[in-house]
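Coordinate-derived values only; no laboratory data. Source: prediction; values computed, not measured. Cβ atoms are built from the backbone, for glycine too; each structure is taken alone.
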Structure I
Amino acid sequence: MKLLVIGSGMMGSAAAFDMARQSQVESVSLADSDLKRAREVAARVNKITGDKKVRAVALDASRERATAKIMRGHDGALSAVPYRLNLGLAKAAIEARCHFADLGGNNTVVRQELALGSKAEKRDVALAPDCGLSPGMASILGGELVRRLGGRADALKLYVGGLPEKPMPPFHYQLVFSVEGLINEYVEPARILRKGKLVTVEPLTEPEEFHMPGFAPLIAFQTSGGTSTLPETFEGRVGECFEKTLRYPGHYDLLCELKALGLFSSDKMRVNGIEITPRAVMSKIFEGKFAGKGPDVCIMRLEAHESLRSPGVRGLLGGRLKGRVAAFTLVDHYDAKTDMSAMMRTTAFPASIVIQMLASGAIAKRGGVLQERDVPADLFLEEMSKRGIHVQYSLE
């Protein structure tokens, strides 16, 4: 198969690497507006894999017609560029009859893409937004947990975080993916299920202490985007559904203070005659202050909770008995051999797997593809294991 990766940053380079080392992949086109960077990444990937499958091409991803032209002749395309470009890329994919996946990052854009589903299906094209870590892998496996409990659960709880292995004060964090996607998690409402109904809650709220063996206590809190389409899929079948981000306590406190000061706001203001937004300023500050090359770690804990109801004990226990908890757990670390962060491995590799499944026919669905419903979890887990990323299942 012939694949296209749009964007040669951290995630795009990792996706291109993953594709290039698969025997069924004939070639990988790595497209970027910065052709020099794309060529450097392509050369590095080819050196690591010992092959010459990856070639660099120039592309302004904001130009739909040019994108569709490059997409033609490819079996699948993966977007690793900022989420604001994904709707246009999805439209280009439909025009080019090329399967399309992206890393998501914004609820509104994802729903606009999925609204193109019927048009895509008529052209035998699959559109699969939100294919990274969370949403993405967490959605695929969260859906599988609910299925393993018979299709219903009292709660589906997703806890996910990318963290420095050795947090340093004062920030206790290092940037491991797009700064725009990061800030978006902190400013937009989180879509969750509560009592089986879809509701929204403010980001950076409802903190709770989270424990994982081998790690100091972490803080889990609500952020935007992580649940993707899970609330719609499981409304009425799952009582509570949320995704919380994991951070070190000191960093969580900092985020709350910055938000309270209005420094994540997109409202325009004039300073010395120059029009700016606090969010744009914070993006630049984050890029500088949170930059780091130290080893990172990715933690994922997914839980589906079952409660048993028994009429015979309703008066004594309120009709509720604790049932089983089905869980997936992942801890992944920086890979020194490839110089790839845990976040690159756990975000780009799942997306690479999904687009390959679409291109090969392992996922037969056309039109809008939902991670929790349409991606075969067993095959996905098998592919992740082949890449040295092992997810542990437990039933308690």
Structure II
Amino acid sequence: MKILLTCKQFPHSRVIGGPIIIYNRLKYLSQRHLVSLAAFACEEDKEYISSVKPFCHDLQLVPYPRKHSFLKIAWDFFASPVPPYFRQTYDSPEMSRVIGEMVQKDRYDFVIAEYSVMGQFIHNNPTLPPVRRVISVHESYYLARKKAFRHHRLGLKKLREAVNLKGLKKYEFDMYHQADKVLTLTPEGKEELLEICPELDISIVPHGVDVDYFAFLDSKDAEESIVFIGNYLHYPNVNAVLYFHREIWPRLKNLLPKIKFYVVGQAPPVEIQKLARDESIVVTGRVDDVRPYIKKGRVFICPVDLGGGFRGKILEAMAMGRPVVSTSLGAEGIPVQDRENIIIGDDPEKFAQGVVELMKDEALFRRIAKKGRQLMEEKYAWEKGVEVMEGILAGMMSETPSN
């Protein structure tokens, strides 16, 4: 098969967060198929081209578009059929053109928009020849923004989410409806979409983890510390850190005075950087390898209470033998069992208590670490998810490419 993947961020070998899915799909699909990539990228990403190029028949990187003037934003708000949430960062006629030219040149069997925001470049794209169009939904933007709107109190943040919601539901679900196939990462994600649009053709392709790269580690090198990893350009990760610091961190400091907190990942905003004024909190910024930080931590936390989708960071921690304390939302889509292979804490007191128990109870620590690793090996090795995806695409080959 000939497959073109498109992505909102260059998915190189050192990327953190969702784009690591696309990197591994490229890596494993390229073993048996002709695979290419079109992705947005910044200047700093170019040093990682060598980690992706061997998997790609064709690789096209498109600069992020420049920010529009206030007048242009205001005009588009009222005049453009594309909702503000899709346009604000990814308004790029160049990306539409590049994807169209790549399909025209190599006649791909499939073009896969990884992330819903990339769906706009294969939806009503006049330069795109007939091709089977697939949208891989990592999270529904409409549902995520709706949750955020309900979460915020009256003020600027709530107003911002109201603006984000303008036209979003109709446009997003029109895209899904016109695509030949929609993919989700979890059964929960599939059901959410079907509740809104029951006629969608949806298949599930699970997330994954490189169980060799994220090798199981003994706990002897771990500090009395906790770790959270995220891409802070994604607001739910920002909110998770601030919620944790506000509601849970004071309880932990009271019970474990020597504990440290590592906040790892690119683009931490000022409000997160300020947390490092506390000497027991380390804010790293972008790192090339998250494994040393997972290794440092005795417990990995995922206090996410906004957004949707799937948290691959949990898989990486479990693969390395680090027990996870998470909210139910943070662990959504992973078949976990509370106190068997994870600890679930949906209120601050229970979350803090779970961390304390894992710090002090060696038997509990070892059981959850072992069971978490076992789950990763059995269900989430990358090859398994890619095999599922291959089967879905192979089943579509008898269908006529859509215009």
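When you work out distance in nm of label points 7 Å out along Cα→Cβ at positions 18 and 90 for each of the structures I, II, which one comes out largest?
I
Going by distance in nm of label points 7 Å out along Cα→Cβ at positions 50 and 178, which of structures I, II comes out largest?
Largest value of distance in nm of label points 7 Å out along Cα→Cβ at positions 50 and 178: II.
Comparing structures I, II by relative contact order in percent (Cα under 8 Å, 6 or more apart), which one has the largest value?
I
Can you say which of I, II returns 29, 25, 19 when semi-axes √(5λ) of the Cα gyration tensor in Å, for residues 58-225 alone is computed?
II
Of the structures labelled I, II, which one yields 21.2, 64 when Rg and Dmax of the Cα atoms in Å is computed from its coordinates?
It traces back to II.
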